[in-house]
Structure P
Amino acid sequence: MKDKKILITGATGQVAQPVLAAWSGQADVYALARFARDEDRAQVEALGATCLAADLADPQGLEGLPDDFDYVLNFAVVKSGDFDYDLAANGEGVGRLMLHCRQAKAFLHLSSTAVYEYAGHAPRAEDAPLGDNHRVMFPTYSISKIAAETVCRFVAHQFGIPTTIARLSVPYGDNGGWPWYHLMMMEQGIPIEVHPEGPNNYNLLHVDDYLEKLPRLLAAASTDVTTVNFGGSDTTSIEAWCAYLTELTGLEPVFQENPKAFGSLSIDTTRMHELIGPTAVDWRDGVRRMVESLSPQLLQ
C-alpha cells in the first residue's frame, strides 16, 4: 500500500477508522462519507486522510470527485430501515462507486455474513444459501447486502474491474465491537438476548488481523470476482466471550432466550485460509486487550 492512492468509503465507521489511521502515514488516503457532522470530518482529518463528502444514494453524488485511485475499499453501509434509500445507497451506490473508479487496480467490497440463511451450527461456506438473516433487528440489512453483492459482480464483470467481495463476520478490537457492547450490558444488568439453539457461534475478527489481511484481499481480486468469508480462524460464541468477560471483570451476564434473536452464524474458513492465510490474534487476547483499552476500571 506504500505510496498508493487509496479511497476508503464508510470512513466514519468502526471498521474503517483503524484502516485510515494505519495507512494514512504511508499512502495517499482519501476518506469518503456523507460527513453530515463537522466533528466526523474533523476526526477523520485528524487521522491523516483527505475527506470527500458524498452520498452514494445520489446519482450525481460522485461528480467532480477524483477517480484516479489505485485501490478502492468500500466499507460504506446504510441501515436506515427505509428500503428505497438503503437499496439505493448500498446496492446502486456500489455500482456508482465502481463505475467512477473503474481504472482501479483492485476493488474490495466489504459485505457481511448476514447474507447467509440461518442454518443452525453448520459453518457457512461461500456457496451456502443466502437469506434475510438480520430482518428482526435491521429490516433492510441482509437484503441490501445481497443486492450490493449482485451489483458489484455485474459491474466488475461488465467493465473488467478486479474485485474481491469479503463477507465480514464480527469485527472488534481496542475501539469496541459486539463483545464490548455485551460488557456494557453486563455492567448495567441489561439482559443479552440469545437464540435458544445455543451456543451462538461467530468468528471474531480482531482489528490487527483485518489490517494485516486487507492488502491480501486486494491482491486476491479478480475480474471473475473473488468471494470469500472474512473472520477469525477460531470459532467462539456469545456465551463463551461473555464467560471470559466474567473471568476478567467479575460481572455476570443475564441471558434471555429469544427465538427471534440472531442465531449462530459461524463461517467455513477453508477458502479464506487458502487465499489470505489464518488469523493470528487469539480471541481471548483480543477481548482482554479490548477491556484494558476501553474499560480498564472494570478489570478485577
Structure Q
Amino acid sequence: MISNSIMKNLKKGNSYGLILTIPALLGIAIFIALPLVRSILLSFNSLYLLEGMDSGKYIGFKNYVKFFNDPNLFLFLKNTIIWVFGSVFGPGILGMILGLLLNRRIKARPLWRGLALIPWVMPPVVVGMIWRWILDGQWGILNRLLQQIHIIDKPILWLADTSYVMLSIVQVAIWKFFPFWFVNILAGLQVIPQEMYEAAIIDGASSFNVFTKITLPQLRPILFVLVLLQTIWSFNEFTIIWVLTQGGPGNTSMTLAPLVYVNSFKYYRMGYGASIGVVIMIITMIFTAIYLKREKINS
C-alpha cells in the first residue's frame, strides 16, 4: 500500500513537472528551434531579397559549393583563426597574470578586483565605439600618447592599415574578455589547498616549479572549460569587429560572423548568408559537443 502511494505521488509530481516545463519548451521551440530549422532550409535556397520573399527556390548544396569555392575563403578562414586564437589565449594569459597577482595580499585588493571587471560589464557596442576613438588614425589618443613618448614619429592608421588591423581588433578583444578569465581563474586559485604550496616551499621548489607543478594542474579543468566557451563565443562574435572595421579595409579583418551579416543584409543574399551561418553552427557544435562530453565526465 505504501509503495503504491509513493508511486502515485511520483507520477503526479512528474506530471506537474512536465506541465511547468511547457512555457520553457514553447520558448525554445519559438525562439530557437524554428529559426534554426528555417535557417537550415534557407541555406538550400536561392532567396534574394530584392526579388521578393517568394523569389527563392531550392538549389541544393549550391550555396555551400559557392562558399567553399570563394576566392577569399582562405582569407576569411585565416582572419577567423587569428581572431579566435587571439581572443581566446590573449585574455587567458592576461586573466592568469591578474588572477595570480590579485590572489595575493596586496593593498586595496577589493578595489583592483572590482576595477578589473569593468570591461566585461560594458556592452560590446560601447567597447567598440570607445576603442574606435582610441585607435583613430587622426584623432586617436593612442597615437598622441605614443608620439609624446617618442615611440612613433607619425600617426599609425590602426584600423585602416592592413598591417595593423587584425592586431588592433584582437587587442580590443583581449581587453573586453580578460575579466571573464580573471574571475574564473581567481575562483580556482582560491580553492587550491594552501598546504600544497607550503609543502612545495619546504621542499625548496622555485616559483616556476610551484606554478607548473601545482597551480596549472589544479586549474586545468577550469582552463579547459574556459577555452571551449571562449572559442564558441569568439566564432560567433560580430559586434566588436563590425563596430571597429566592418571587416575592412577591404576584407582584411572580415571573419565568418560578419560575413553572414554582409551577405544577408548588405547584398541581400539570404540563402547564401544562411549557408555560411550553418557552417559556423557546425563548427561551434563540435566545440559544444566537446564541452558537454567534458561536463558529463566530470559529473
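Taking Rg/Rh (Cα atoms, Kirkwood Rh), for residues 127-254 alone as the criterion, the top structure among P, Q is Q, with the largest value. In this comparison of P, Q, the computed figure 0.95 for FRET efficiency 1/(1 + (r/R0)^6) of positions 31 and 111 (r between Cβ atoms, R0 = 35 Å, to 0.05) is attributed to P. In this comparison of P, Q, the computed figure 31, 22, 19 for semi-axes √(5λ) of the Cα gyration tensor in Å is attributed to P. From P, Q, which structure was distance in nm of label points 7 Å out along Cα→Cβ at positions 135 and 159 = 0.8 calculated on? Answer for the origin of the read-out: Q. Comparing mean count of other Cβ atoms within 10 Å over residues 39-46 across structures P, Q, the highest value is found for Q.
Name the one structure among P, Q that helix-only ellipticity at 222 nm (-39500 (n - 2.57) for each DSSP H run of 4 or more, over all residues; to 500) of -22000 was derived from. Answer for the origin of the read-out: Q. Using relative contact order in percent (Cα under 8 Å, 6 or more apart) as the calculated read-out, with 27 as its value, let me know the right label among P, Q. Of the structures listed, the value fits Q.
Of the structures labelled P, Q, one was used to calculate Rg and Dmax of the Cα atoms in Å, for residues 47-118 alone, giving 13.2, 42. Name it. The structure behind it is P.
No lab work stands behind these numbers, since they all come straight from the coordinates. Computed from a prediction, not measured in an experiment: that's the story for all the values here. Cβ atoms are built from the backbone, for glycine too; each structure is taken alone.
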